[in-house]
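Each structure below is given as C-alpha cells.
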Structure P
C-alpha cells in the first residue's frame, strides 16, 4: 500500500529536514505533504528536496487559524482515505525580548490549540501501523513545573480539558496574574508541558485499540539543535544540525512500533519520565 505522510511547519529547520528525510526513505509511489503558512515559502521548500524518492506536495496550512487543519484533513481523507505518518512540528517561536503578554494569544493558538486540532483531525485518520508524532521538548515534563501547578496538566479527561487549562494559563499571562503565582516566566515551559499532556490524554483514551493496530502516538524531543532561533537563547555552536536531529525521529516514524513508547515523550528512542 502506498504511504501518505504530512509534516507541519516544514519550510525550514527540523520540519524541512523531516520532509526531506521522509521523501528520501519512502518510494516514488508515496506522497509527502510539506506544509506551512506561507505558500511562497512552502513552494520554495518543496523545490529544495532532491528528486528520486517520494512525491513531495506543497500545501498551505496555518495551524493558528481554526478550521484549516480540519479542512486539510478532510481533503487528504478524500484523496487517500487515510494517512500513515504525521509530524506535528509547527511552532511559533519566542525570543528573549518578546513580551509574553503580547504574544501569548498567537503563541498558544499555534503551539497548543494547533496541536489539539491536529490530534483531533488526524489521529482518527491513521491507518494500521500509522504514526503521529508531536515535536515537543524535554521541557515538556512536570519536573519543570511547580508541584502546586501539576494538576493543571496531569490526568486530564479529554482534549477539551487540555484546551481549557491552556486557555486559563494564557489568560493569566495576558492579565499579568501569572507573574504573581508559581507559573514559570518562560512561556515555552507550560506550552510544551501542555503539548505532551495533550498527547498523553488522547493516548489514554485510545491505547488498547491503537497498540493492537500497530499505531504509535507520541511526543518527541529532538534535543538542542543548531538553529538561529535556538542561538538567541543558548550557545548551540556544537549542537546537531536539524538534519542530524531528524534521524531518530524518522526512525520512530518508519521503524517498528514499541508499545512501551505509546503516549510517551521520547528522546532518542528513550522514554522521558512525565513526573
Structure Q
C-alpha cells in the first residue's frame, strides 16, 4: 500500500540516539552502492514496489507488506528487482534502546532479529496494523507537533512488541522465499563466510559449485547486489575489524588470518572499506 502523501524524504534521529527513522520515496532504479552493516538492529518495511534484499548469506524477493528484520552487524544490501519505483521506511534500534528493559522483555523484543528467516510475510490484517503504526510515525516526523519525540519513542516500541508477538504466534514461516538460482548463490555465500581465510578465486569457486565463471559473476551480482570480489573483501575486512578490536594480534597476523595475500593489499582494501588504515582503526575502536 502506498504511504500517504509526505515529503519524499523524512528523517529522525542519529546513530547516537536509541532509535532513528528513515523514510524514502524513490523514483527510478535504485540500488545501495555502499557496504552496509551497522551496530543497530534494523526493521525494513516496503510500502510500494519490489526489492531484492540480501541478508547475511541469502537474497530474498521483497514485495509490499513484507517486513525484513536485520540483526546487529549483519551484512545486508537492497537492490532493484525490475520494478523501478519504491517506498520504504527503516527503523533502527541501538543497543541503548534495550538497556532499560527487564531481561525477559529484552529477550522478547530481540528474538525476531535472530530467527532463521529475516523476512516476515504479513497477512492483510497484520499489514494494516503495522501500517497504522508506521503512518503514525510519518505523521509525527512530518508535523513535529509538541511531544512528537515522545510519541515516536512509544510507537517504535509498540511496533517492535507487535512484531515480537506476531513472530511467536506464527513461528517459522514455511513459504519458500527463494528461487533455485538464489539457493545456489546462498551456498556459495555460506562457503565464503566459512572459508574467508582461504584462497577464494572466482575460477575455483565456479568449478567447485559446477557453474560457469561468467554465469556465477552475473548471478552473484544480480542476486546479492555485491560484486563477487567486493563481497569477499567485505567479509574479510569485517572479520579483520573484529580481530583488531578484540585481540592483540599484529596487523600482519590479522591480514594473513583473513585471507589477504599481502600486507599492502590488506591495508589498501581495509582503508577503502573501513575509511581508515588498520592501525588507526585499532586505536579508535579497541575494546
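Just so it is clear, none of the values below were taken in a lab; they were calculated from the coordinates. Note that the structure is a prediction, hence the values are computed from the model and not measured. Cβ atoms are built from the backbone, for glycine too; each structure is taken alone.
Listed values, structure above:
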read-out	value
Structure with the greatest value (metric distance in nm of label points 7 Å out along Cα→Cβ at positions 6 and 158, set P, Q)	P
At a computed 16.6 (Kirkwood radius over Cα pairs in Å, for residues 142-261 alone), which of P, Q	P
Per mean count of other Cβ atoms within 10 Å over residues 70-77, the highest-valued of structures P, Q	Q
